[in-house]
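Participant: Before anything else, here is the set of structures, which you'll find just below.
Derivation of every value follows stated rules applied to the coordinates shown; laboratory data play no part. Every value quoted in this text rests on a predicted model; they were computed, and no experiment measured them. Cβ atoms are built from the backbone, for glycine too; each structure is taken alone.
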Structure P
Amino acid sequence: MAAAATDGGISSQLPLRMECISKCFGKLKALDDISLEVSAGECFGLLGPNGAGKSTLMRVIAGRVRPGSGSAMIAGDSAGSSRARRSLGWIPQELALYGALTCRENLLAFGRYQGLRGSPLQQAADWCLEWAGLTDRGTDRVRNLSGGMKRRLNMAAGLIHRPRLVLMDEPTTGVDPQSRNRIFEMIEQLRRDGTSVVYTTHYMEEAERLCDRIAIVDHGRIIALGTKDELVAQVFEARSEVVARFAGPAAAEFVAAHAGRMAGDAAQFTVAGPSDVSALLEAVSAAGLTLIDLSVHRPNLESVFLHLTGRGLRD
């Protein structure tokens, strides 16, 4: 796949620019003044708890939901327009394939839906099969493929027309670790070729590995935006995170009194240095609590997410 051009005409436009997007469904404000940009070859992550507004935002980009206010532009064209659709690929979480057709027949069908014909269509199908690691399975019927192979073919079908921007909605759902790693390699190849990706996932480690920048969305708003390291620095500066587990339910009151938070059965605190850890341990002893274990580490993306939303990524 050729890298996106950057000189003149539509190719010089950003793959995605959203300005002041808001959307209400009745009294529910699903999106609240969202603005963001995605550059060529960038993998841009959208993270948020369930119901945060990610799905609505993806549908606005795809042109399937019209915003109440603001603008969404795909390569310089309004989202939902015919020109924008030619620049956009959509890979849904649900598989959208024809089980009775072969892998190649599926790709040819989806290519025709995108207006491809003749030699360009055949070449696009060849590239997609190679990209997805399915060249030797081109004549196999889809219903006979493994779950991981179906997922990879589903991805290939969504970008057979070589779009500048691809929306990937949890593309590794339900696949084994080997297939997940293969999908990571496929996405990294797209980025090297200049294709931009907007990526949603419920796996924090995927966002840390794949995404150049990440937007954390909650209650319809972007509450944090930056690289993984920038987000950690914004929230925690140079502080470290202490994770402790106590015996008995009395710990919850102690944690709240010492500016901590509970995450499942673990208590989380942030500290500026070793002296703060010592002070925390003295307070635990003075409170008569039984400490089961304690660890100190630098905060990561999951720490940021929990701090900002108060919820886990899957909540």
Structure Q
Amino acid sequence: MKTSRVDVLIIGGGPAGLACAIELRALGIKDVRVVDREADAGGVPRHSNHLGYGIRDLHRFMTGPAYAKSYVERAQKCGVTISTSTTATQVGEGTYVDLSAPQGLERVHAKAIVLATGARERGRNARMIPGARPAGIYTTGSLQQALYLRHLDIGTKAVIIGAEHVSFSALMTLSHAKVKTLAMITDQSKHSSVLGAKLLSQLIYRFRFIPSTEIVEIHGNARVTGITIRDNQGKTSSIDCDTIIFTGNWIPDYELARRGKVDSAGVFAIGNLHLPIKSADQCAVLARKAAKAIAEHVSSAPALKNG
């Protein structure tokens, strides 16, 4: 197995990981490496092709892909090493991380390890929704990847399950795919996005907002044909649709932390690995602040041992 050494190894090449890496370089940390399991760095914004990114951190109003590209270019320009298609398989004592990449296995020893692995939406299986397993079921992330990265046909009539900030991102993505959103359904009494999001979106996209209601069954064999929903009074009804988007209901990507030795003083966690979930630019701003503590640790850490 190949071995290498860096001052800081960051696992996760999204806005938080890249912002932290850039700030660490600005603070004088020499060897900063970011690894990401995807083929391209930049995180979720790479396939979130609508405006709304960069306001808090870059003070610009950008699309997701432009925002991701800006961070990758800034990181490379300031000397951050970015390794894509590289999966961290274990965080070990010492402090080291085992990596797997097309080039082979590698063990990286670092003075500090930063977990910036983010979070993911709970899909249909994790929510234990009964019914068949037809095509046409997505999370926001898989929807955006299918449309923007793979250029697949999505459907014609959709229902969004959830009313978080990301749910309105799914709404815009469906519009780009020329899919009509029939309804946005949430088991909460109201949406949890920014003020005015629901009203403005309903004026533009003309969908029903159905609060205090849950999905209880999915219909269809080869393809989704509809859903059954139930309100908090127990009344059920059906909606005919061919596409379902499960949004929000986040769970941190903490598997690496759970199975690793992360009780070391040299391991840090940033970004949406913490709850509650924050927007990309909020994560970037907080990651820059965290970089100061990480840099202080690196500056006082002993030199890495050989072997």
Structure R
Amino acid sequence: MPLDLSPLAGTPRLLLEAELKPLQGTRFQPTGFPNLGAARYAGPDGEEMLLVESNQSMANHLEAVCWDEAADDWVAPLRGLPLVKVQDADRKALTNSVLEAHRLNSPYILEGKDDSVLHLLKTRLAGLEQGRVDLRELARVLLSVDPNSILHGVFLAKKELAGGRLRLPRALSAFIEASDVNVASSGGVKNDGVDPKGDTGKGFGNVPFARDEFTARRLIAYFNVDLAQIRAFGLGKLVEDFLVSFALFKIRTLLSGGLRLRTACDLTLAAEPKVTAPDGFRLPGLSELQAALPVSIEAVAAERLFAEPRVTTVVYRKK
């Protein structure tokens, strides 16, 4: 049965919240930043707040749940989606545009001796070299080669591609925030049973360390699907519905069991996710999305909007 996305018509954003809790105990470890550590800040009412997971990190988690490492392919409901795969000189799997830090802008895709993808993009986007960037044309090309990058966002920084001006912001963004937090300080020792007084600079000796974890009154994961941006690409309702379904699949799959963010940050749902905007939209279940997506993917493919073959392969060799 097709998904009913009609309540989303005309609304600019689909906003979701999911209350979380530690899978065991009460403590969790937030994301850390260089020269900063945990991101702590005061909320508008002075409440002690904590950023548990950033937008950029959540984007990575939302992609990771879409990939089957053993099969080196999309998880079953997403199979048939285009992507770029990178092989090494021995034709073994190296990486791909779903998992790479910069996705389609990965140096393994655009900076090696095999410049086939760079040439493809340069050819398809040749009309964008001068004047304002036509984001609709950029989105159409991305849909063909790597539709995941439309949701994730992309910055094609190569000067050969419209002078490095080709970028799309995220259409799906997320973060996790904790409120009314308190520090749970602890620590430990790395023991060396052979030489406790050995040279710690070389990995020997006993090394004591401090550790800060946190407790919180509330842990909330926030998700934002930018419907206005998706519509602005002018790709048609068939593609728009596919992209929204794809985004919802990522969210539902992550919340269903993909929330082991770090060794000391294993979270689970404390309550069913809720839609905060628009009113009247029912969030589809994971099984509904798993059933609907293969049909949606093949419907888009039937309109010849995906590259054929759908997997573009690059062999990476350093220049």
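Participant: One of P, Q, R was used to calculate Rg and Dmax of the Cα atoms in Å, giving 21.1, 67; which? Spell out each step's value before the answer.
Facilitator: Numbers: P: 22.8, 78; Q: 21.1, 67; R: 22.2, 69.
The value was obtained from structure Q.
Participant: Taking distance in nm of label points 7 Å out along Cα→Cβ at positions 267 and 291 from the coordinates of each of P, Q, R, which one would give 1.0?
Facilitator: Numbers: P: 1.0; Q: 2.4; R: 3.0.
It was calculated from structure P.
Participant: If you don't mind, there's one more thing I want to ask. Suppose relative contact order in percent (Cα under 8 Å, 6 or more apart) works out to 33; of P, Q, R, which structure was it derived from? Mind dumping the intermediate values first?
Facilitator: Working: P: 21; Q: 24; R: 33.
Corresponding structure: R.
Participant: Work out the source of 0.20 here, i.e. which of P, Q, R gives that when FRET efficiency 1/(1 + (r/R0)^6) of positions 75 and 243 (r between Cβ atoms, R0 = 35 Å, to 0.05) is computed. All intermediate terms of the calculation are to be shown ahead of the outcome.
Facilitator: On the way: P: 0.20; Q: 0.45; R: 1.00.
It traces back to P.
Participant: Suppose you compute mean count of other Cβ atoms within 10 Å over residues 67-74 for every structure in P, Q, R: which one lands on 18.4?
Facilitator: Values: P: 18.4; Q: 21.0; R: 12.5.
So the calculation was done on P.
Participant: Figure out for me which of the structures P, Q, R the number 5.4 belongs to, where distance in nm of label points 7 Å out along Cα→Cβ at positions 59 and 275 was derived from the coordinates.
Facilitator: On the way: P: 5.4; Q: 3.6; R: 2.6.
Answer by label: P.
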